[in-house]
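Visitor: What follows is a group of structures, each given as C-alpha cells.
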Structure P
Amino acid sequence: MKKLFSVKINDLKFLAIQLLYLMTFGLASLRKWEDGGVPEGFIDRFGETWMAVLPGGMFIPYYSIALFETIAVLLMVLSIIKLEWMEESNKRFLRIGLVLSLFIFVMLGYGLRLTGDFGGAANLFFYFGATLVALYVVEEQLKQNRTE
C-alpha cells in the first residue's frame, strides 16, 4: 500500500498506455464474444477469400482474433493489478501485451488488405506504429531503471 502513495506523474503515462489497450481490445473482444457466432458481415467480407475454405469456415479466423484480443485484455488487467504502471516495476505483462498487440494489428491489417480495404489497412499501420512507440517508451524506462 505504501507503494501506491509514492505515485509519480511519470507513472501515469504507463497507466494511460494500459488503459488505452484495455479499452481498445476490451471493447472489441467483448463484442465478438457477445455476438454468439461469426457475424454475417464477417462472413460476407471474407467469404470470397482463402479463409472460406478453412475447416469450420470463418470460425477459426474470427475467434482467433477474439482470443488474441481477450488475451491482450487479460495481460493489461494483470499489468494494472501488478502495479506495472509504476515507474520502477519490470512491466513484464505490459511488454508481453504490447508485443501481442503488434501481432493482432498485423492480423487485422492482413485481413483488411486481403479484402481490398486499403484505407483501413493504412489505419492499422498507425495503430502498429503507436504500439511500437508505446513499447519503446516502456523499454526506455526499463533501461533507465537498470542504470540507476
Structure Q
Amino acid sequence: MKTTLRFDLAINKLYKAFHNNTLNPECCKQCAVGNILDQTDGWKHLSDHHGSLQLNYVGKVHQSLNRKFNGYTPSQLLQIEHTFLEACGFKTPLHHTNRKPKNISDKAILFQGLYAVVTLLCGLDKIQNVMDYTKLFEAHTVNIKLPSEMKS
C-alpha cells in the first residue's frame, strides 16, 4: 500500500509514544498532536481550548497563510486532537468539570484513541484504512466443514 511521508512519520511517532508510555491525552506535548509535532506544545496556541475544533485568531492566521506543521494544517491538527480525546473518552474541549476516563494511562483507552486517529489520518491522506482488519477475516473460497457437518 502506498502512503504519504507525513502519514508514515506521524504513525511512527504515535507508535513509539504508545509503546514508550509517552502518550498522555492531558499533556499538550504528549498527546496525539504533541507527539506528531515532536513533543512540542506550540500547536496549543492555534485554539483557545485543548480539544476544541475552533481555530482562534492565531490559528486562523496560520490557516489562511496555508502554514503546515509536520505536513498538517492548523485545522487538521485540531481535528486530530479532538478525535483522539473523544475516542479516549473525554468530553471536549478539556475542562476539569467535563467527563474524562478514570485511568488515562490505560493502554486499552489509549489504543481506542490511536485507532480513531490512524483512521482519521488515512482519511486525510485518502489512503486505505490501515486499521481495517475486516480483510483478515474474509472467507476465500475455502471449503471449511463445521464439526456438525463432519459426521455425515
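Visitor: Among the shown structures P, Q, from which was the value 1.09 of Rg/Rh (Cα atoms, Kirkwood Rh), for residues 88-127 alone calculated?
Guide: Details: P: 1.19; Q: 1.09.
Source structure for this number: Q.
Visitor: If helix-only ellipticity at 222 nm (-39500 (n - 2.57) for each DSSP H run of 4 or more, over all residues; to 500) computes to -13000, which of P, Q did it come from? Mind showing how you got there, number by number?
Guide: Details: P: -25500; Q: -13000.
Of the structures listed, the value fits Q.
Visitor: Which structure, out of P, Q, was Cα extents along the principal axes in Å, for residues 32-79 alone derived from, given a value of 39, 19, 15? Before the final figure, lay out each step's value.
Guide: On the way: P: 39, 19, 15; Q: 23, 21, 16.
For Cα extents along the principal axes in Å, for residues 32-79 alone, the value 39, 19, 15 is produced by structure P.
Visitor: Another question, then. Given a value of 32, 24, 11 for Cα extents along the principal axes in Å, for residues 72-111 alone, calculated from one of P, Q, which structure does it belong to? Don't skip to the end; give the middle numbers.
Guide: Values: P: 37, 15, 10; Q: 32, 24, 11.
Only structure Q yields this read-out.
Visitor: While we're here: Given a computed value of 12.8 for mean count of other Cβ atoms within 10 Å over residues 64-71, which structure among P, Q does it belong to? Before the final figure, lay out each step's value.
Guide: Details: P: 17.5; Q: 12.8.
Source structure for this number: Q.
Visitor: For structures P, Q, calculate relative contact order in percent (Cα under 8 Å, 6 or more apart) and state which one comes out highest. Each step should come with its number before you reach the end.
Guide: Values: P: 25; Q: 19.
When relative contact order in percent (Cα under 8 Å, 6 or more apart) is calculated for P, Q, structure P comes out on top.
Visitor: Supply the structure label, taken from P, Q, corresponding to mean count of other Cβ atoms within 10 Å over residues 8-15 with the calculated value 16.9.
Guide: Working: P: 14.2; Q: 16.9.
Of the structures listed, the value fits Q.
Visitor: Work out the source of 15.5, 50 here, i.e. which of P, Q gives that when Rg and Dmax of the Cα atoms in Å, for residues 16-103 alone is computed. Display every interim value, and only then the final one.
Guide: Working: P: 15.5, 50; Q: 12.6, 40.
Of the structures listed, the value fits P.
Values quoted throughout were computed directly from the atomic coordinates according to the rules given, and no laboratory measurement underlies them. Note that this is a predicted model, so its numbers are computed, not measured. Cβ atoms are built from the backbone, for glycine too; each structure is taken alone.
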